[in-house]
Structure 1
Amino acid sequence: MKLFVYGTLLRGERNHHVMAGATLLFERCTLQAKMYDTGAGYPAIDLDKDFTVLGEVYEIQDHMWPGLDELEGHSGNLETDLYSKEIVNVQTDEGLVEAVVYTLCDATMRSISIPHGDWVTYRKSLEK
């Protein structure tokens, strides 16, 4: 199964080590979604056709999903989870690809809107 990543799981970001064993399939992909800075050092997204989020698509091995779910605060309980898992169509340089993406469950995570949808650019702008 494929995973679209847009925040700390991206190459060069602090949680990318969790992706060890995954295969990068597509760089600089886009998803129709709105990005937020959660105020906790990582982003979250809501699916939204009026906005675009930049990310990468990976092929994930089955044994990796439990670790990813734990990192993302996903247990399948929408009342207590930070993120839910959605199946989406991601735009790649080779067309649309179906992938899983973690989207926010907890409305309090919508701290600061990031309209351009690029977590790395946003994070680096905070370091200046």
Structure 2
Amino acid sequence: MLVHRLDANRSILYVHPTAALEKADFARLAKSVDPHIAQRGGLGGLILEFKTFPGWESLGAMAAHFNFVREHHRKVKKIAVVTDAKIGDLAERLASHFVAATIKHFAEGEVHAAEKWIAEGS
């Protein structure tokens, strides 16, 4: 399950996976964020915060996740990965080859630092 919140004033999308990701999570996410992207031309940033990556509920959920990233990555300026999980470092190094956004890893609890970093480029 993917919990998300859009701060339209600062153009930041907060995403927090709480359980295995479902295909419907990405449909809900697109429904929430696509109107903002259409109005503003993109997102200033995405803050992805998690303790551990919960994986996907199914192959269809994984495909929906990759499809969402493919359709949206050019519309996000910065991505902050806020976690102490080892995948945070991997995400910063590996994902930078597949997405247009600048990615930076922050330690767990450093959401305010991530917000400040995103605001620096806006």
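Computed from the coordinates by the stated procedures, all read-outs in this text should not be read as laboratory data. Keep in mind that what you see is a predicted model, and the values were worked out from it rather than measured. Cβ atoms are built from the backbone, for glycine too; each structure is taken alone.
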Among 1, 2, structure where mean count of other Cβ atoms within 10 Å over residues 11-18 as derived comes to 13.0: 1
Relative contact order in percent (Cα under 8 Å, 6 or more apart) - structure with the largest value, from 1, 2: 1
For P(r) over Cα pairs in 5 Å bins from 0, in percent, for residues 3-42 alone computed as 6, 22, 33, 22, 11, 6, 1, the structure of 1, 2 it came from: 2
If helix-only ellipticity at 222 nm (-39500 (n - 2.57) for each DSSP H run of 4 or more, over all residues; to 500) is computed and equals -3500, the structure in 1, 2: 1
Which of 1, 2 yields 16.5 [mean count of other Cβ atoms within 10 Å over residues 35-42, calculated]: 1
